[in-house]
Structure P
Amino acid sequence: MHWIAPRPTNPLDATVGLPGSKSLTNRALVLAALADGRSVVRRPLRSRDTELMADALRVLGVPVADDGEDWVVDGVPGPLSPTGSSIDVGNAGTVTRFLPAVAALGTGSVTFDGDPRVRERPLSPLLQALASLGVSLSSVEGLPTTVHGSGSVPGGAVTVDASQSSQLISGLLLAGARFEEGVAVQHVGDRLPSVPHLEMTVDALRVAGAHVDDSVPGVWRVSPGPLLARDAVVEPDLSTAAAYLAAPLVTGGSVTVEGWPAHTRQPGSVLPDLLEQMGGVVTRTPTSVTVSAGAGLVGIDADLGDAPELTMVLTALAALAASPSQFRGVAHIRLQETDRLKALATELNSLGGDVTETDDGLVVVPRPLRPGLLSSYDDHRVAMAWAVLGLGVAGIEVDDIATTRKTVPDFVGSWTSMLGI
């Protein structure tokens with residue numbers, strides 16, 4: 001059933017609590033699985049992607065148990081003993097790219113595969129790197145592939161072209177401390193996208209007791225050694241905040257997000273500044289961010305290469321603004337859950353919009369938009385963008401709002417609550 005995007009009758013006055021960060025949750029789960037002892041992942045995101053990660057770790061022989069809303073992980077400091085022979089990665093980039101190196105530490109063969117789209121997402125540079133580090137794989141071209149684990153990985157130095165996804169490097173670093181020689185990864189290729197996500201990986205490794213040397217630009221070295229079991233508290237997902245904090249720029253009023261960290265590596269931390277440039281008024285406290293409507297919604301020229309997850313919602317806002325916008329530095333989002341640039345341009349233009357794809361982004365010229373049914377392309381962030389668009393255009397319908405479960409377990413409930421509906 002199609003979802004009709006709701007519109008409030010009054011300016012907003014809402015406080016929103018966000019679910020945990022998907023990126024931080026899945027990094028914490030992987031490091032807990034490889035640690036020596038019991039870890040607790042507190043306030044994790046519970047969504048399709050993180051559930052796939054927890055299930056995959058169980059297949060690899062790592063006990064992951066529920067403790068209320070938390071996960072308790074009994075790390076395996078030695079060789080893993082898989083309990084199954086196949087892992088479903090869904091369309092989760094983190095599961096696809098973080099776990100082949102972990103599976104190589106097991107004593108058995110495990111096949112990775114998932115949704116049709118995930119077979120098209122960049123993976124080959126990571127698989128080729130693993131092969132050069134001594135891992136046996138049935139294919140280094142992409143999914144499906146079988147990792148033939150021998151219980152250990154020699155490790156060493158390797159080059160990777162991660163210009164299509166920084167996760168290709170994170171997938172090597174997260175398991176690197178457990179390689180016999182550790183790992184030294186050098187990026188070779190064009191601009192590295194989503195650098196804050198790599199910084200997030202480095203921070204998570206250091207907190208888990210790993211020695212990481214990133215003093216040379218474009219090179220990351222993880223020394224061999226044990227990882228520490230610990231309590232990991234997951235921050236709210238700041239990229240998911242985009243839809244909620246963007247809303248008052250369309251409807252008027254204000255929205256507050258609670259639990260906003262004072263210091264964070266999350267790329268979504270730049271969101272308030274970008275919304276301020278688009279006409280919002282931002283108020284901060286040590287534990288929250290409030291965005292209120294300002295004098296009017298205006299366009300922006302922004303390089304989103306370090307925060308590509310914001311492109312979808314900001315494009316929806318740009319379509320409703322009083323002046324044109326240009327978003328740059330996000331060519332790689334063509335290779336994510338869907339071709340996000342094509343999806344945004346196609347759907348907005350179907351409503352009478354004026355959106356042009358460039359080599360590395362979009363140009364958005366605001367036009368009057370008509371009602372219509374929009375496709376989510378099975379992409380959670382595209383679907384949330386259409387919810388924002390629907391605040392300013394009557395009669396917007398979304399074909400599959402349920403895809404938002406990838407990062408927000410109850411998006412519709414939280415959205416309508418914010419709107420006071």
Structure Q
Amino acid sequence: MRLLREFSRAVLALLLLHQAAFAQDVVRLGAVLPVTGKESKIGSAYKQATELAVKEVNDAGGVLVGGKKLKIELSLLDDTSDAAKSAQLVEQLITQTKVHAIIGGYGSQLVQAQSVVPERYGIPYISGGAGATSIYGRSKWVFGTLSPVEHLATTQMDFLQDLVSTGKLKAPLSIALITEQTEHGNDYAKGVKAYVAAHAAGWTIPVEQKFELYTADYRPLLGRVQAAKADLFMADAHLEDFISMQRTYAQMGLRNQMITYGARGADEKGRKTLGAAADYIFASGWWSDLLPYPQVKAFNARYKAATGVAPEWYHALGYETVRALLVALQKAGSLEPEKIRSALAELRLTDSILPGGVLTFTKTGQADLPFVVTQNKPGGKVDLVWPKESKTGEPVAPIPWQ
């Protein structure tokens with residue numbers, strides 16, 4: 001009996017040693033994205049970009065960790081655009097799959113739910129799809145490559161102020177401020193209102209309204225906008241809401257001097273769906289394929305060759321989020337969670353494809369990079385119109401309504 005127990009312990013020890021050795025031969029990454037459900041169109045794009053970034057590294061032999069190249073095992077799960085399920089799947093990846101790090105999802109409402117889990121287990125977490133500031137700073141384990149939505153709004157206001165300064169628009173200007181009922185929308189409204197308060201002589205907000213995600217009928221909301229007779233229409237909306245709202249806007253015959261939907265407008269799906277109704281909309285974004293950096297041009301070509309599609313901002317952010325994590329892993333030289341987290345906190349990615357070309361994280365764990373402004377032009381064209389040193393075309397203002 002004693003010999004049997006000793007034999008069993010020896011076998012168990014060998015199994016544990018084998019598992020430990022096996023565990024160190026791969027880097028286990030987990031990702032939770034909305035591949036189906038309301039957020040599936042952009043969630044699927046993040047999935048494609050995430051998988052491509054991992055494939056490129058694996059095809060090159062793996063990521064160098066502690067002097068040894070390790071292949072990456074990616075476990076990517078679909079939360080069906082459900083926040084409660086999203087958090088559960090993050091926990092599943094940590095407790096069952098035993099991942100070394102988590103790649104977070106798309107959509108501030110989903111990432112908000114996910115981001116409370118890594119703190120409990122001490123696992124590094126990085127998202128490329130949430131810009132709401134309330135997600136960051138609560139946990140040292142949570143990082144994000146999307147700059148704050150509030151700063152997106154400030155960029156748009158700087159752009160509009162420049163249009164006033166150059167005589168394209170005439171102050172004072174009134175704003176119809178329409179935002180989704182999310183932390184994302186709240187941050188956008190906060191940014192616009194803070195700018196207006198600081199430049200009170202030139203701006204007013206006669207109407208401010210909020211709407212629920214995936215609202216079925218925007219006529220009542222847009223009726224209030226129409227009655228306000230504001231100069232500018234400034235909304236913050238997810239892709240599907242942008243398409244539905246702008247379609248209704250065009251059908252109702254609204255005519256503002258300028259139109260924006262925050263980060264939406266340049267999206268290929270929106271432009272193709274709306275046709276001429278998307279012309280002259282301007283948008284602020286976390287990335288544009290029109291950025292003049294050599295690394296962006298190389299990424300554009302590489303991404304299209306690998307996937308058959310031209311990258312949009314969500315492809316770029318999904319890809320760069322994985323790359324940031326893998327660079328941090330290499331700098332950590334270890335799969336220990338605290339060392340990976342520390343490397344992320346100290347990361348300085350100097351060849352980034354994101355605006356400014358350098359990716360770092362602030363003390364809250366959120367990136368704070370410049371935003372770009374694009375404007376749709378007739379015939380499906382999009383121009384980069386801000387910042388001035390990177391522009392590919394002149395902004396058209398006010399909209400030349402026929």
Structure R
Amino acid sequence: MKLNVKRTVLVGLAFLSICSFWQYYDNIIPLVLKETFALGETWTGVIMAFDNILALFLLPLFGALSDKVELPVGRRMPFILCGTGLSVVLLLILNVADRSRNFVMFIVVLLLLLVAMGTYRSPAVALMPDVTPAPLRSKGNAVINLMGTLGAVYTLVMIKLLVKTPEDGALTNYLPLILSIVLLMIVAVAILFATIKENKLREEVQGLTGGSGAEEEEADEAQQKNAGAKLPPEVKRSLVFLLLSIFFWFTAYNAVTTAWSRYATVVWELKDGGYANCLLVATLAAVAAYIPIGLISSKIGRKKTILGGVAMMTVCYFVAALLPNYYSWLYGLFAVIGIGWAAINVNSYPMVVEMAKAGDIGKYTGTYYTFSMAAQVFTPIFSGFLLEHVSYRTLFPYAVIFSLIAFVTMLQVRHGDSRPDAKKSALEHFDVDD
């Protein structure tokens with residue numbers, strides 16, 4: 001049985017459009033809040049945390065709703081089509097609010113936009129396993145992740161090409177960038193709808209696997225028997241420290257990614273979307289590192305690989321904190337940050353699963369995402385407070401401190417480590433939880 005790569009790429013178009021939008025959101029919305037509405041860093045951080053707060057409720061809700069829908073166009077497709085359509089319209093209205101300096105309108109539209117995006121992320125991700133046989137889903141998820149990376153890279157390139165800083169102090173015109181993202185979202189989802197017949201493909205997959213599949217039913221029964229079993233105290237202690245580590249390294253990393261466009265513009269005076277270059281390098285370096293990191297993990301184990309990644313990022317944050325100005329060799333620094341982040345993402349979730357009893361994998365998966373999401377709610381607000389009331393120069397020392405704490409807590413993890421088996425194909429190295 002072979003993965004239908006062409007079909008999976010087409011399915012991944014929805015995730016590509018989603019990641020394109022979020023790259024815009026993380027980089028441009030903080031700048032608009034600062035430049036157009038003169039909002040302080042603390043309140044900017046609060047607003048930038050909205051998406052993660054909403055995600056805690058919207059993603060499971062609409063994922064579950066899409067399981068119950070039965071329409072001629074499919075289960076997931078109605079959410080993808082409606083969510084994309086609403087998001088595109090609201091994104092254009094958001095630009096009107098920006099240009100007219102209408103703060104109330106901007107916030108209301110932004111909240112509606114975040115809700116619209118939240119309605120179809122889970123259905124878009126769930127579409128792949130619906131139309132892919134179970135044994136091929138790891139490869140399928142790898143393709144989906146790569147498609148998401150393409151969407152993020154597209155937006156970073158568009159920022160570099162289309163965002164121009166006015167010389168006369170006028171507001172930056174983000175409309176060309178927004179139109180490029182809107183065009184990508186519409187074209188991507190239109191191709192998806194035209195080429196993927198969801199109901200037909202789902203029936204084909206069920207036919208191949210015999211419905212839910214005997215092996216899957218046996219696995220479900222085994223999980224139900226083990227569900228609720230208590231972890232041994234020493235394993236539970238390791239899990240607690242691992243979850244704390246996840247919180248701390250997300251606290252460090254998300255602070256930098258959320259504030260980076262403002263920091264680079266204010267402190268290092270980068271113009272015309274120049275900050276996007278560093279993020280582009282970090283993203284591409286992370287993708288390029290997935291295969292080598294998978295191989296390294298199989299040799300030295302997941303814990304040491306994670307510790308290496310945290311150490312790399314901590315050193316890079318420290319170096320960045322010392323720099324008074326922007327230098328071209330910073331691209332290398334951001335490449336190392338991307339590699340370090342890849343080392344963490346490839347290995348952290350599998351360690352959580354390793355410690356979970358078979359029947360509680362879903363429970364601990366939820367706990368993993370709760371800690372990572374909690375960090376991404378907390379850190380834009382707290383780091384934003386420091387940026388506003390102390391100095392922009394607090395950003396990288398802040399990241400250093402929380403990365404060091406993550407390194408210390410990770411040292412306390414004594415269980416869940418393993419040397420993962422070699423992947424069956426190079427593609428499976430890109431099946432990561434980011």
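Annotations
- Which entry (P, Q, R) yields the derived value -13500 for helix-only ellipticity at 222 nm (-39500 (n - 2.57) for each DSSP H run of 4 or more, over all residues; to 500): Q
- Structure from which 44, 21, 18 was derived, semi-axes √(5λ) of the Cα gyration tensor in Å, options P, Q, R: Q
Quick note: the coordinates plus some simple rules give every number you see, no bench work behind them. No experiment lies behind these values; they were computed from the predicted model shown.
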